[in-house]
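Every number here is computed from the coordinates shown, using simple stated rules; none is lab data. It should be emphasised that the depicted structure is a prediction, and the values quoted were computed from it without experimental measurement. Cβ atoms are built from the backbone, for glycine too; each structure is taken alone.
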Structure P
Amino acid sequence: MTKSLKRGAALLLALLLCLSACAAPAPQQAEGLRVACTTYPVFLFCQTVCAGTDVEPELVVDQPLSCLHNYTLTMSDMKVIENASLLALNGAGMEEFLEDVLEDRSCLDCSEGLELLWNEEEGEPDCHTWMDPANAAVMVNNLAAGLSEADPDDADTFRANAEAAARRLEALGTALREELAPLPCRSLITFHDGFSYFARGVGMEIAASVEEEEGSEASARRIRELVALIDEKQIPAVFTEVNGPDATAKALAMERPVRVGTLSMLMSSEGVPADLQGLDAYEWALRQNARAITEAYT
């Protein structure tokens, strides 16, 4: 979908929401801070920072997706945004699909202050910032600072929760690096280009991503290039992702004796145990990624 079409869809949804609000009395909103989180990782971080307060974060996009770049807002998404007093953004360009509904809204950019990786082909920053636990620690602190400004009465709790979360995230990053350190191959081939922060955080590198165009499988030429790269770097596996296609990975496995693994980018709660919330869910997913790499490479 083109940017103009996405803009038109967002404006239409906003208009429909306004018309529905005029047709019936608006429901009484509960007092207090209402935080709408644009992405699942930001929602998990916000749950952690808000623990022990009356603030209950809400998730805007709750769909089993592998990427948000071409996402179109639904009516239910718009209602979450309209009812929120604060919108918590991932930032770094992730919310392009929201650009027409962000005006005149109180927003909190969780990626502020991060050292961003750059996507040279796209000419824009890599927005999948949360995949490195070190970045996640900065994001929870940004949340605590923004929430404290919006809700000063709970500022001490927000800050204490963020400090505890940052310590836990530091320990998680150390544990992941130690788990993957013995692997002789330090290169990864993933379907999507959103794992660069994760690779950096665990001491590995992304040798290549399968996807040439958003959501597409690789061409025959690209498959030949990937086969050559597998041979050159002696890469023992290729990785698909949760909710992503796997045809190219299977094709590569027919060309070379490589395993096919699955990684999560945490774009949704798909695959995450239902009883896990907040940092528990985040840590579970990243540990699953490390385990998948270890199993595929040994």
Structure Q
Amino acid sequence: MESKQIYDMIIIGGGPGGYTAAIYAGRGGLSVLVLEQLGPGGQMATTQHIDNYPGFSEGADGFDLAEKMQNQAQQFGAVTKLEPVTELKLEGEIKEVVTLFGRYQGRTVAIATGASPRKLGLAEEDAFVGKGISYCATCDGMFYRGKTVAVIGGGNSAVEEALYLSRLCEKVYLVHRRDSLRADRAGALAVQKQENIEMVWNSVVTGLTGDPETGKLAALTLQDTQTGKTRPLACQGAFVSIGRVPNTQLVKGLLELDPQGYLVADETTRTSLPGVFAVGDVRKKPLRQIITAAADGAVAASFAQEYLNETK
């Protein structure tokens, strides 16, 4: 089905960045369409307890917060359709977004498709998510205060996660598959100075073991990359920090991406094509959190308004 309406802004992705853009754009008088493939919230909706979002002193349920964002956007006139996007045509003043169910036209487009954490690839991994396996220390670190945890990875992100957790946890293992960190020198030195961080070199995680009573993570199975021998490493939590995968398949060849596949856009959120904006985790940026995604949404709506005023 082809829509005859030309929206002022089409937002691809219904996470916190996408819906903040919808709120600000709708409040500014723009006609807004949000296209989301599953439901509101994105990864946020799968987080049971969010304790670092301003204004929620008791914490917030991710699914509940997502619904509130969607409802608020709808109050300002934004329309949501649960339709996976299959193709984009972003050149020219009128852009076209193709879904499995129809075609939509917009004067501006915001790409808010997010990024997914790179997983370990273990068969039992998903069963331990929220029960010991996490992909974000700043999101979930508080639940492991005073406990023993492991961080898996060796880049700057892994080092930052380990340092953050070292201020909360009794013991932090930093598990890396090589014999030296990929992180920059300053980060590596900071890890060495932290007494409760222990390096576990030349090791990869090959298995996860749960506590038979609680079902929560109790230990990792580590394999030595040099000898092939395996051993258990007891811990109550494991933070996987081996990279993220930006959801930019739709825009490859259409918009400029950095070497890691993230959309290139500065703090204005403007991409390499006029009228197209990058919002949230899909954008090249130093910190990926709900609050920074929401900030991108507000900025994108502002610059979309500016772009529309100029083109009119």
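Can you tell which of P, Q yields 1.1 when distance in nm of label points 7 Å out along Cα→Cβ at positions 59 and 147 is derived from it? Label of the source structure: Q.
Given 0.80 as the derived value for FRET efficiency 1/(1 + (r/R0)^6) of positions 155 and 267 (r between Cβ atoms, R0 = 30 Å, to 0.05), which of the supplied structures P, Q does it correspond to? The value was obtained from structure Q. Computing mean count of other Cβ atoms within 10 Å over residues 139-146 across structures P, Q gives 16.9 for structure Q. Among candidates P, Q, the computation of helix-only ellipticity at 222 nm (-39500 (n - 2.57) for each DSSP H run of 4 or more, over all residues; to 500) that gave -7500 used structure Q. If distance in nm of label points 7 Å out along Cα→Cβ at positions 43 and 275 is computed to be 3.1, which of P, Q is the source? The read-out comes from structure Q.
A value of 1.2 was computed for distance in nm of label points 7 Å out along Cα→Cβ at positions 203 and 227; which of P, Q is the source structure? Value 1.2 for distance in nm of label points 7 Å out along Cα→Cβ at positions 203 and 227 corresponds to Q out of P, Q.
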